[in-house]
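These are the structures in question, set out in turn.
What follows draws every value from the coordinates through simple rules; no lab data is involved. What you are looking at is a predicted structure, and each value in this text was computed from that prediction instead of being measured. Cβ atoms are built from the backbone, for glycine too; each structure is taken alone.
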Structure P
Amino acid sequence: MAVTRLKRKDMRNRTKANNRIQTIKQMTKTPIIKNVDVEAIKQNLQLRQAKLNLRLPKLNST
């Protein structure tokens, strides 16, 4: 008996495995964050909160 290889199936299996490996690598890759100015971020958030408070009037809960 001769042994036959299913070439298309073999190719599909390899591409599935390679795609899986690539997605795992992509998900575990984390960007390097350098020189983050925390104070500037806090100030920006405070400004946003102030603008939001000016736009939305407070409701009286009486």
Structure Q
Amino acid sequence: MTELRTDEKLLAAIQQSATLSLPPDQIERQRLSFVMGAMPMDSEMTREDIREVLKRQRGEPQR
């Protein structure tokens, strides 16, 4: 059986990145991507529709 080992530099980079905060726009893009990926393929909702729903959830004014 082969013993697998992870590179120490990679582990350090992963640990450092785990402590970083993402900018709000990056979080929003990831949220939008997640929702779009979870939608059924035959959904008629567009990216813009989802953006508007997310804005409503945050209490932002609608267009």
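Quick check: 1.54 is what I get for Rg/Rh (Cα atoms, Kirkwood Rh), calculated from one of P, Q. Which structure matches? Structure P accounts for this read-out. Suppose distance in nm of label points 7 Å out along Cα→Cβ at positions 8 and 24 works out to 2.8; of P, Q, which structure was it derived from? Of the structures listed, the value fits P.
The maximum of distance in nm of label points 7 Å out along Cα→Cβ at positions 16 and 32 over structures P, Q, that is, the highest value, falls on P. P, Q: which one has helix-only ellipticity at 222 nm (-39500 (n - 2.57) for each DSSP H run of 4 or more, over all residues; to 500), as calculated, at -19000? It was calculated from structure Q.
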